[in-house]
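Chemist: For reference, the structures are reproduced in the following blocks.
What follows draws every value from the coordinates through simple rules; no lab data is involved. From a predicted model like this one, the values you see are computed outputs, not experimental measurements. Cβ atoms are built from the backbone, for glycine too; each structure is taken alone.
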Structure I
């Protein structure tokens, strides 16, 4: 908070990725200038901001920088937009850090879980929210919106929301509503977590006009970690392990995965029609030694590595929160997955598998095929792939990689259908195609509908 007290004029570089929310919040106490570097604000919006005392300009070059100015920018900001500030050796504060400072006093009495990573963020966030809500009131911000969870069910508080740090400022309206806040945050943490979760860095993609990688942002989860906090990380992911080893922290580090301090496996062959036995072994130290085993079972309709890692993380979090072991077992048994995230349903003699979310791509496809391959070969059945690609987001799908994966798994794939991807057979009506395939497919075949949507 001392850093906030030293502010005079604040210059926000980037009004697109939550900058407008930050500007409105910071204007309550400071002079604010917003720089619309992507030119996404229309004249009416600029005029409204001016009426509220916030000047909007296009570039740092349009103003003279004072010694007392503070520059705030997202961690992925193109350095060219900041060249004047860099030249004058101005300190640049990330959106993550400023949001953490703004929320520190409001959230000081709340238990906070921050989740970041390149894949599995939303699945982990929502899984934790759902399972922990049997014991606590949980406020959850994820790619699908801001929700309040109680007893396994959720109520939407706000759907049109993103996971960039400034959107967390919306939680201030609901401080009386929750015990635990679980926040999915893009490119790092804000430094308020009692528990931080790094799901993985499977793809360390370029950011900031290719001058940095995503791990540069995600390391904020570790750099900003509180002294008595815990960070869970994926021991099966080499990039996560490297990041953890490269950064000094006073937080307690706990690994999860096949080789982690929290590890598990489904003992029997996956069967969609019943619960499958799940064994989780844990051995870690946080305040007191936690070592033991949980023998539970989980619905056969919960598919994929995303849920596997989320389940391990839940067990670690639940143990730290001192949730009774029997309650943990009961919560896992009742868990049926998350809608449109590899959730399974029956239609006639076929299984319908949906993966419709912002994380869909080649990695999620291969993970799904790998997860169900033993079921398909054991039951002598096939999978029918449907890619229902929205033209607005299909540019985020690497078609060459998808085709290589299809070729790799061709022995379990009956046929491929797609829209907008020039791949496989085309179709116009999804519902008609599903009905036709259910007539055509063999008993227990899987019709897999995958669609990338905006998060």
Structure II
């Protein structure tokens, strides 16, 4: 039908056709979250281009210049529409023309900044990986009036973004990371194929840290004595997994052990390493209700495991971006998502809402629902995915009287945009006339006479 409509539009004098996809009732293909591969909708433009002589534009998840060049050269389209990609990096075309492909900040299709936290709630446009969208302070970064020595603890999203912005403003930054590679929680995307686009952001910001010559100390746990040497410390130590206080919890495993890649060589972890894989049975119970729990569930279900998802909440992951959640739930229920060709999981995910785990035994768990009714079910493995901010280092530095700012998940567990924005704002605000307010966050912009009294 679309082909016939395209022909009629051409007859009516339309200059060109921009081929999109989706309907209001199917949000997935309309706004294509992370599940959709690059160029998944190109086939529709190709079919219409064969039927008309006017120029055709294809869109939906086009990110790399190489792919765009390829489909144009193959005659599948005349032009490409980039939309969200131009939000993530407005200089995409210039960088592509100059051959600076590594500098392109590729859109990760998360729909957090440009949809969930903006248009969806009738607010100004934002971007989860580009702090300058909706915040012009980042368009033309002003050099710091006072160059300071800055320690950033934690090489995750918030830490890397803070280090990047602070370095661009002229500060001397040292980035501490306890693991053997930067990336933080982004590294777990290796084990969750639907989130593989997160690697694009991880690769980009790692490259930025390298190009800016930020001093990076890997395999290093930052200690108080060393951190005392710096003018300010940005603490981005992330979240920690919390072991529930129930009988038999020692029989369970943490979600990060499930999502930690066991391969000796992995593109997410450039350095060769040795990681011990955990044993996971066929029937697995995942207990939690945020990204940690849903990502773990997807990773296990994609491996062919029978997964039981248990949460005390009344719905699955209510804080996740709604279009991702809609497609995810279709996959959990045994489908393939909207417009995705292959069935996702061998077994549908069994979901237990308003339910908690009260005891873990050998080969079984005891559940209790909202009516306080208990039930014992057989499982081979229990994975707990409950997290809270890891404030241990921050609290100790604060008690020691250091100038320290908490950023990212160690401040509040949110999403990629929350962590990125925290880091960017901290890196932007560090300066000689900035002070710590009563909430121990950075403040600036005081009247000149007040600043004089503080000196």
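Chemist: Have a look at I, II and say which one yields 16.6 for Kirkwood radius over Cα pairs in Å, for residues 202-345 alone, as calculated.
Modeler: On the way: I: 16.6; II: 18.7.
Working through the options, I get structure I.
Chemist: Comparing relative contact order in percent (Cα under 8 Å, 6 or more apart) across I, II, which structure shows the greatest value?
Modeler: Comparing I, II, the top value of relative contact order in percent (Cα under 8 Å, 6 or more apart) belongs to II.
Chemist: Which one of I, II has mean count of other Cβ atoms within 10 Å over residues 90-97, as calculated from the coordinates, equal to 15.1? Before the final figure, lay out the partial values.
Modeler: Working: I: 20.0; II: 15.1.
Comparing all candidates, it corresponds to II.
Chemist: Moving on. Thinking of I, II, which structure, once distance in nm of label points 7 Å out along Cα→Cβ at positions 42 and 66 is computed, gives back 3.4?
Modeler: On the way: I: 3.4; II: 1.3.
This value belongs to structure I.
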